[in-house]
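Only the coordinates and a few stated rules stand behind these numbers; no lab work does. Since the model is a prediction, treat every value here as computed from it, not as a measurement. Cβ atoms are built from the backbone, for glycine too; each structure is taken alone.
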Structure I
Amino acid sequence: MAELLKRKLLLVDDDPLIRRVVTNSLSAIGYQVFSVGSAREALASARANLPDLILLDVIMPEMTGYEVCQQLREDPQTATLPIIMLTAMDEPEAVVKGLKIGADDYITKPFNIEELISRIEAHLRRSIRQVGANPLTTLPGNPTIEHVLQDRLDRHQPIAVLYVDLTNFKPYNDEYGWLQGDQVIKMLSQKLIDAVRAHGGKDGFIGHIGGDDFVILCTPECAEPVAQNLIAGFDNAIPTFYTDKDRERGYINVLDRRGKRFRAPMVSVAVAIITNRQRSYEYVGQIASDAAEVKKYVKSLPGSHYAFDRRTK
């Protein structure tokens, strides 16, 4: 259980007594608990604190737990968080409704606190194995990326895959250090989230492959607006990660492998876009192979750019 302690839980219930009892019980064994009493607070806290698991009451004023669950599932930042519904309704119809909307489990009130803790632990262990979330950005990692993409291919859904990578990032890391480089990656992840929220539709998905490599899944018609929004947001933010001197001249002086200084342009973002509009794909590897060619071309261009694979647009 040691790997589960210090994890963040969000408890959503309009009953102050339940919030107090559950919070005290979970805090006593090492969990960090955020406790809120309304649906609006739940959505705000989930996005601000990115908990590892959410305990969500079904019956609340303003908005039901079902509606909250649906909104969380439609937001790429919270789409993969485990959700356990807390309900006083033990009718099969109520349970089925919650599971169909996207809840992972349910527990009926009044519940035994030991049973609740056991369910929390089980879902957190499963989440750790399946999601493989990147520790820096908390976005889903490769296992989830491959699962979600393969599932959409198997169901023959219209899909666009946007492979996102930074150009001139290594010289930046060498000059400014990996801690500052991590801040650039975190900024990029937030711009990805912003772009998908604005233009990615209800099926938008973001994954962190590793390092400065990310992937976005959306419908083909959403791909270009997402890419444009991402590039605009990134290019607007990246100058603030440079010193005044480097920002004014538009490049940095760094040492190459032979100890000679050269001018490295500002970090930019490259987006390679593959769709299944004109080309059929059966496996994730086929898409990745085509994307590698497009990404190589986009990264050769100065500044931030996106490009479609002409064979698939």
Structure II
Amino acid sequence: MFFRQIEAFHAIMAVGTTTRAAELLGVSQPAISRLLKQLEQSTQLRLFERVNGRLVPTQEGILFHKEVDRSFLALDRLKVAAADIRSYGTGNLRIAALPALGFSLIPKLIAEFLDGRAAQVSITMETANSDTVRDLVATGQFDLGFAAEEIETAGVVTELFAMPPAVCVLPLGHPMADRPVITAQDIAEEPFISLSRTDRARRRIDTIFDRLGARRRIVVETHYALSVCHFVQRGAGVGLVNPFCLDAVPVGSLVVKPFVPRITFRTLMVFPPQRPVTGLAEQFRDMARDAGGGFLADLMDRFDALPTSEARRAFSDLTGPWLPTAG
């Protein structure tokens, strides 16, 4: 009964009168009034008052409705989740990815994956932080996820996807923009745009700089590599990022250089627990593995990040082994 009372209250707030709320719910107007009275009694809140014959929500009613509205949105999400779970293994492939891949490699792969399959396959894609990616896959709402290594791996099946080396991003016109390779000592004392402390790559960066006695002057911390690039574009400092994110950065808006010593950004593929990997997810996984190395090489070319033999040699040393082979 309590849900019917909430439903009646929600309807009144949505349409403004008990008469229209009754029409919306397919009940009588007296039934709506009775449900509203019961709700006020059970909550001990005065939800409405009459002003010139009209129901006007009280402050208590407005505050209560905010919580009710959140609950209805949550119910809608449950309906969507149920539909997603029912369709597992059908012609819909659902992929979730962290921003470094969700705004770069994954859309490219999806377009290629659909080529020749568009009549048989539809794809749902979600770009979110790694913890959300993990949760979407763990609950069976998504077939495949790409997430950073720091996620909780209990309750999901994971495989290593890629270990690309960090690259250094510098503002245009920076004094070190002409150097073939950037080292930790080079950017010591430079204004530094850092990843957040919860990022495992950030911890590896911290360890390297501490070991070498190179002190960074951190001026901004942010969760996303793409945000690091945006700060660098505006001259706020230098940073170290996952090179995959560069696909979403305009060429010519910053300088990209190999960085030594090697620091990796480890990315996992995530699959639902206690379920076989769907055929579509398996095909997409294999495509992603095959395409990653070439995609990274193309990014380096676009940003002219390896203009000298020294830079190319350094990056070659940094990149192997960065991507596991299929199987």
Practice task
Work out mean count of other Cβ atoms within 10 Å over residues 139-146 for each of structures I, II, then name the structure with the largest result.
Solution key: II
Practice task
Figure out for me which of the structures I, II the number 3.8 belongs to, where distance in nm of label points 7 Å out along Cα→Cβ at positions 123 and 227 was derived from the coordinates.
Solution key: I
Handout entry: Structure from which 3.1 was derived, distance in nm of label points 7 Å out along Cα→Cβ at positions 171 and 211, options I, II
Key = II
Exercise for the section: Can you spot which of I, II the value 40, 24, 16 was calculated from, given it is semi-axes √(5λ) of the Cα gyration tensor in Å? Expected result: I
Exercise for the section: Identify the structure, out of I, II, from whose coordinates distance in nm of label points 7 Å out along Cα→Cβ at positions 19 and 243 was calculated to give 4.9. Expected result: I
Completion exercise
distance in nm of label points 7 Å out along Cα→Cβ at positions 11 and 275: greatest across I, II for structure I
Problem - Among I, II, which structure scores highest (criterion: distance in nm of label points 7 Å out along Cα→Cβ at positions 51 and 75) - result: II
Handout entry: Origin of the value 14, where relative contact order in percent (Cα under 8 Å, 6 or more apart) was derived from one of I, II
Key = I
Practice task
For mean count of other Cβ atoms within 10 Å over residues 59-66, find whichever of I, II sits highest and give me its label.
Solution key: I
